[in-house]
Structure I
Amino acid sequence: MIEDDPRLLPRYRMPRVFGALPGPRNLPRDKQQLPNRQTSTVLSLTARTDAARLSQLLPPGCELDGPPQFSVSLHEMQGIRWLAGHGYSMLIVSVRMKHCDPVAGWQHGEFIPVLWENLGDPIITGREELGMPKLYAEIPPLDCDGPGCVGTASWKGFEFFRMTLTELREVPVQAEPATGMFFHKYLPRTGALHEAEVETLRYEESMEGAAGYAVPVAVSRQQGIGTFAFREARWEDMPLQYPIVNWLAALPVHEVLSATVARMAVVPGATSGPAARRG
C-alpha cells in the first residue's frame, strides 16, 4: 500500500491502498489556517404527524421526544473550507428523539433517518466517517428571487420532493442552544448481506461536534407559510430509493407548525474548528 501523505493525519477510508485521505476532518496541514467563510441558506418546515407511524422510523430502544412531529430542511451551502471553497446542497429529514444510554443516561436530540446531498464527496465521507444515512439527489439552487422560496430534489430528473414558502417576513434572530444529533450506522456484512458488519447508534451533543469543524449560525431569519410533499415513486423512477421516498410520501401531515428561511454564516473569529486544530 502507498505510504501516507505526511501532511495528513492517519485517517483512512476506501480506497485504502492510497494511504491516508483528506476530508472534512482531515485537512492537509498546509491548509488548516485557511479562513472559514461558509455561508448557507436554509429552508425549514416542521409538521405534526401520527405518533405510531412516526415511531416506526426510530432505531431499537429509542422513542419520540415530545409531540409527534418531524422536520424537513433544504440547505444550500457555499464557501466550504474543506471543499476548497466549493459548495453543495442537502435535504434533511429529522425527528426529535430520546434514548437511554446505559452509561450516560437519557440523551435527547434530532434523529436523522435519511438525508440527500448533491455531491459525492460529503456523501462518501459522511457515510463512512460519521455513520450518517446519506443518499444522492439532484438539488438545484433554491429559487428565492421572488416574494417566497422554492426548493426541490430529484433523481435522474424525477422530482421526488418540493417545498414552498410564501408570505415571508423578517423576525428577530435568537440564539439557539446546541442540539444533540443521533445517527444509526449500519453496514452489511460482505458475503452475507442479510447480516450486519456494523450496527450502532451514535450520539453527538451538537452538529459542530458531529461535523468536526465550525458550522454557520443564523444571521437573519424569516417566517412564513409553507407546504411540502414527497412524491410517490415507482421502481422505474428511483430503483434504489423508492421505498424510502414512498414511506415518507405516505407519512401524514396533519399540520405545518413552522416555516422559516434562515441565512447562515460562520461567526467572526470561527476560522478553525476541531478538524483544523488537531494534528
Structure II
Amino acid sequence: MRGYFPLQPPLLQNELQDSSYRYQEFLPSKGLKPYVACYWTVEFKLLDHGKLHRVIPDGCVDIIFDLRSSSFSQGAFVTGLMTSYETISLTRNYSLFGIRFFADQVRRFIKYPVSEMNGNRVLLEDLWGSEAKWIIEGVQSVYEVLDMIEVVEHRLLQQLHRYENYSDQRLLTSMQYMVASQGMLSVRDLADQLNYSERNVRRIFQKELGVSPKELLSIIQFQSLLQGIYKRNTTRFTDMAVQYGYYDQSHFIHHFKRFYGLVPNQVFQ
C-alpha cells in the first residue's frame, strides 16, 4: 500500500504522552516496507492514576508482543481489522511491542485469511506453532527496540520467501486502487477498474478480510484525511473535509466520531 501512512491517536494528540505514557513508531527495513506499515511500542507506568489508550481503524492487522507476559504461549497475539474505535483503560504497568501489517499483505506472514482473526485475539502460537515460542522468547530477551526489530525482521523475511504466493492478487490490485484514490472511490468504479462484477469484488473482500470494500474505502478515506490534517498542521476542517470527499459538515463529523470517538476539535486543538 505504497503512499499509505495510517495514524494512531498518540501521534495525532501529543498532549496524551507524558512521563508515564509513551508511544513510538519505527519504520521497517527496505525489504519489508511493502508489507509492514511500522513497528510500535507502548510503555505505561502506573503512578497515581490510569490512562486511556485509544486505537482507531487504520486498515492494518497487528501482531502484538506483551513484554511483561510471564508465559511464552500467552506472550504474543494477532488482532484483526478494526472498523470502529476502541478505548483501553490502562490500570497496570504495560510494555508492548507491535508489528503493524498492511491488511492485504499480512497473509504472507500469518498464512490465514484476516477474516478469521476479526473480533478475536488469536495467539501467535496457534498460527505459528512452536516457531512462535522462539520469536517471543527472542523479543522478550532483549531490551532495546532496535534489537526487537532485528529479531522479528529476521523471522519475517524468512516467512516472506517461504510464503510469497499467499496473497490474492485481486485483493492487492483492489487495495492499490483504493489507496491511489484516497478512499474516494465507489465499489462500482472499483469493480469497473478490475473488470469484475461488484458481487465478485465484495466476495473477495469478505473472504480475505472479513469486511466489505465500502467499509475499507471509508477507513482509507478517513485515514487520508487525518494524514492531510497532520501534515499541514491545520484546523480548517471544513476545507479539508471537502478535499477528502466529505460532502457536508454533518457527514464529516459523523464519520469522524464513528472512527475516532471524538469530534475534530477535541483531537486537533
Structure III
Amino acid sequence: MITVPANGIAVHALQMPPKDVEATEAPTVVMIHGLGTDSMASWYFTLGKPFADAGMRVVMYDLRGHGHSERPATGYQVDDFVDDLEELLPQMGVDGRVFLLGNSFGGTIAFAYAMRHPDRTAGIAVIESEPATEAWATKMAANLDRAATQLPRPAALAWIAVNRGRRTARLAKAAGQMLSTTTLARDIPASRLLSRAEIATIGCPVLCIYGEDSDLAEQAVLMEATLPRCRTVMVPRQKHSVLVEQPDTVREQFFTWLREDCADSHAHGREQV
C-alpha cells in the first residue's frame, strides 16, 4: 500500500498485479468503495485477490476523508471525487482504458467519471448504486442529515454496537467525526447533477447489481430503460450489503458480464493499457 498525491491531497492506494499475466497485457479494474463507514478494505477482503488471481490488474484506494487518505475540511462534491480519481490513475501507472467497479456511492463516482472520460472507460459495474440525479441528491441530503445528527450520540453508537457489532460501531463513530469536521454532508447533495438524457449518453457496457429487498432495487428498471448497454442483476434475499454478504455472486456476475457484454471493450482496453 502506498500514499500518492492526487488533486492536492494524499490518497492511500493499493495496486494488486494480475496473476500469471503481464500487467501491461491485463485489463485494469478500479474498485471504488462507498461513503461514510466504508473504505478500500471492503474490496481488499472480498474481491481484490480473486480478481487479481483471475488475471486482472486491480487498483483500489481510500476516498478522500476515508480510511487512511487525507481528510480535507471541504471539497466533497461528486466532481471532487472524480478529480481525485482522474489524477490518481496516472500516479498508479494506469494510462489506458479501465473497468470501474463501484459499490454504493463508489458507483455514483464511476458514472460521473465515465461521463467525463468516455474514452478512458471500458465498462462500469456498480453494486447497489445510482448516478447523481435530482432524486439521488434529495435522498442523500436526508440520509446524511440523519447520520450527522445520530452518529455523534453515545446512545446511537451503543445501539449499533449491540445490534451490528463493535467494529461497525467504531466505523460509525469515525463516520460521525468526519461528518462533524468536514462539509461532506452539505457538499454531496450540492453536487452537479445529471439528467436522464445525459446518463443515456454513457455508451460503454454497464452492469448494475441490486439486492432484491433493497430500497435501490427499483433502480434496475430505470437503468435498463436509460442506458443503451445495461445488464441488471437482482440478488435474492439481499438488501444493501450485497458486496460484503455475497462477494462470490458479485464476482461471478462481473466475469459473466465481462465475457458476454464487454468482449470489444476488453480487447480494445488491453491494447491500450
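Just so you know, all these numbers are worked out from the coordinates, no wet-lab data involved. Source: prediction; values computed, not measured. Cβ atoms are built from the backbone, for glycine too; each structure is taken alone.
Some notes on this structure:
- Origin of the value 2, 11, 22, 27, 21, 12, 4, 2, 0, where P(r) over Cα pairs in 5 Å bins from 0, in percent, for residues 26-145 alone was derived from one of I, II, III: III
- For the structures shown (I, II, III), distance in nm of label points 7 Å out along Cα→Cβ at positions 218 and 250 is largest in I.
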